[in-house]
Structure P
Amino acid sequence: MSANPPVRSERHGAVALLTIDRPATRNALSGEVAGALHRALAAVAAEPKLRVVVLTGADGAFSAGADLKEGLPQDRRIEDVINQRYRPSLELIAGIDKPVIAAIPGAAAGIAMSYALACDLIVMAEEGYLLSPFATIGLVPDGGATWFLARRLGYHLAYQLCVEAERIPAARCLELGLANRVVPGAELLEHTLGWADELAQRAPLALAATKQAMRAAMHLSWADTVSVEARLQNSCAASADAREAIAAFLAKRPPKFEGR
């Protein structure tokens with residue numbers, strides 16, 4: 001195992017910054033890196049004082065995807081590798097009760113594109129891009145890539161981008177709704193951490209409940225979504241944070257949320 005951790009974890013106030021740090025492989029998600037990322041995400045999920053997560057990559061790349069130097073598995077099915085190596089952390093990103101922001105400085109390719117799209121918000125450097133290269137090596141997009149792209153772009157464009165292995169530059173991602181913001185590369189981390197800090201000042205229960213409702217709305221009917229929203233609204237309205245928000249509004253002062 002490498003001497004330096006493959007995923008660096010830092011605290012910036014109430015914001016956790018997780019950095020995939022394997023620049024020699026363009027931050028490829030080997031088994032070691034994927035495991036370290038899952039452990040880092042799990043640690044953040046368990047820390048109530050951390051309210052927002054920023055996920056990025058070192059040295060100008062988010063991640064080149066799976067580490068092809070490892071080759072295709074010989075001792076087990078690749079289906080098992082996907083489900084055991086990548087799926088747990090992808091599910092954690094979707095299920096964690098904190099907003100997760102992907103900060104993409106360069107390439108987010110292959111399975112790494114799925115990690116980026118699994119995040120709640122995406123900020124890209126102007127030189128950043130998404131890429132599904134699987135068709136060029138005789139494979140199929142994985143990690144939920146087809147699910148994300150088909151829902152956000154529609155079937156025809158999503159299929160085209162995947163089978164043509166077309167690089168999607170940051171400006172195009174913004175146009176298509178695959179990214180929330182695009183900023184100069186030199187400003188990426190500062191801008192994303194600043195946005196994360198702004199979100200961290202908001203009511204954490206409301207952020208978590210909105211994430212839960214929005215994720216559910218992706219696959220529920222309208223009627224079922226209304227029911228989910230009503231249940232979550234009931235919990236939020238009964239919280240100390242809601243009472244604090246009202247008191248702060250009446251006193252014309254900033255609220256102090258505690259997440260309860």
Structure Q
Amino acid sequence: MSLVLAGAGVAVGAAAGVGLVARGMFSPRSRLLGPVVFRGTAASPPRVALTFDDGPDERATPQILEVLQRYEVPAAFFVIGRNVERHPALVEQMHHAGHMVGNHSYHHDRLGTFRRLGYWRQELARTDDVIAPIVGGRPRLFRPPMGFRNWHIARAVREGGYVATTWTVRAFDSLNSSAARILERLELRSEAGSILALHDGQEPGRCRDLASTIEALPQLIERLRDRGLEPVRLDDLIEQRPYRQDASVPETADASG
């Protein structure tokens with residue numbers, strides 16, 4: 001009987017260990033693999049941050065930028081390096097409109113979570129290399145694809161001096177979403193200090209209909225403001241410098257790092 005109980009104890013312990021590791025890798029709020037920022041302070045005045053992933057996209061990004069300009073809302077865009085190479089003018093437009101540009105990896109490979117250190121060093125550096133000439137500095141804020149991390153990602157982030165940044169509440173603005181669902185998820189769950197995650201682009205190899213995101217955005221801004229929550233730029237909300245100055249890149253007038 002004692003052997004049976006001992007075996008059961010080992011199995012329970014192993015299962016608990018696996019669960020802990022899984023939480024560390026796949027929970028956007030877990031600090032098991034190192035520091036991560038998923039919300040700002042709730043200090044007065046009440047503020048939130050709008051963030052957009054997977055761009056730039058030639059169809060959706062200009063429409064989202066237009067809405068943000070109309071409502072005078074600064075945002076953060078976590079861009080995919082490959083997409084930046086395709087549409088550098090859109091990143092330049094983001095930057096000159098006063099938005100923050102962050103690193104979201106070069107390939108956004110869904111299996112990248114299981115890759116090793118060398119891969120992630122290259123993913124981060126290669127994306128920085130295409131962003132830096134546009135904004136005048138290398139991004140300090142990195143959002144891991146899907147919010148997933150492993151030990152190698154955590155080490156690459158630490159070595160590179162990045163700030164791992166996820167979210168408080170996400171829109172799940174995927175193909176089968178709707179403006180009403182996006183508003184329900186984000187508006188009702190947002191509070192002072194919340195980081196809101198939406199999308200303005202496509203990860204390579206996938207198709208996402210962003211019409212619902214574009215439709216929901218004006219109402220989302222209005223409803224947040226009705227609740228006394230003012231959208232501000234992410235780096236202001238979490239009190240982090242957005243860029244590191246790269247000696248090989250000419251400094252732009254409004255780059256900070």
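Assign the value -0.75, -0.96, -1.05, calculated as log10 I(q)/I(0) by the Debye sum over Cα atoms at q = 0.21, 0.27, 0.29 Å⁻¹, for residues 138-185 alone, to the correct structure from P, Q.
Working: P: -0.76, -1.09, -1.19; Q: -0.75, -0.96, -1.05.
The read-out was computed on structure Q.
Upon calculation of relative contact order in percent (Cα under 8 Å, 6 or more apart) from the atomic coordinates, which of the structures P, Q produces 29?
On the way: P: 16; Q: 29.
Working through the options, I get structure Q.
Quick note: the coordinates plus some simple rules give every number you see, no bench work behind them. Computed from a prediction, not measured in an experiment: that's the story for all the values here.
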